[in-house]
Structure P
Amino acid sequence: MNESDFLDAAEAVFDRIEAAIDRSGLDIECNLNESVMELEFDDGTKIIINRHTPNRELWIAAKSGGFHYAWRDDTWRNTRDGSEFFASLGHLISQYAGESFQF
């Protein structure tokens, strides 16, 4: 994946996250500042999602740790355990929001 393709793909991920949060009705503040998206929950807990262009990866930072995702097998996969980006992020959002959330 070249840099331009990566930037387009990352933008699509951010758009999908924002749309899903809007549809969910959950009280999550979603802020996007260039390459960083911040999800803030009622209790002040945050999940940070950013694109890391040099490695062509998406990164998630949460209380439970940091996670890196690369484009593999037509989806974003965790570089360590192979888990899928949206499934993992959905689980984190559910955990921090205290309510069920899925993409």
Structure Q
Amino acid sequence: MPDFTLADLAATVRARAHSGDPSSYTAKLMAKGSARIAKKFGEEAVEAVIAAVERDNDALVSESADVLYHLAVLLESRGVSFEAVFAELARRTAQTGLQEKASRPVE
């Protein structure tokens, strides 16, 4: 198992996002703004869903990597850290999923 974490991904994305490197896909995405990044994230999420429904595990692995990468870029573009996401997950896991869902405000 590789010793690569979401923190490693976030650090790589952060460095590339602000590098100004014209050959960096991350920098190019950041230049297009959060709306374009969110669209790309959504496209990758749909592709992951399709791979799962089709029971194509190799594609699911590949598309999941794309989803995580584009999520990291989206979070960076909005100034949201993975640590903030992890803190929210930790808060939610302090109770059962059904209890947490019931505690959410009605929209």
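Every read-out reported here was derived from the displayed coordinates using simple, explicitly stated rules and does not represent laboratory data. Just so it is clear, the model here is predicted, and its values are computed rather than measured. Cβ atoms are built from the backbone, for glycine too; each structure is taken alone.
At-a-glance table
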| quantity | calculated |
| --- | --- |
| Winner on mean projected area of the Cα convex hull in nm², for residues 28-75 alone once structures P, Q are ranked, highest first | P |
| Answer label among P, Q for the case where helix-only ellipticity at 222 nm (-39500 (n - 2.57) for each DSSP H run of 4 or more, over all residues; to 500), calculated from the coordinates, equals -11500 | P |
| Among P, Q, structure where Rg and Dmax of the Cα atoms in Å as derived comes to 13.0, 39 | P |
| Which of P, Q leads on distance in nm of label points 7 Å out along Cα→Cβ at positions 20 and 52, largest value | Q |
| Structure (P, Q) behind the derived value 27 of relative contact order in percent (Cα under 8 Å, 6 or more apart) | Q |
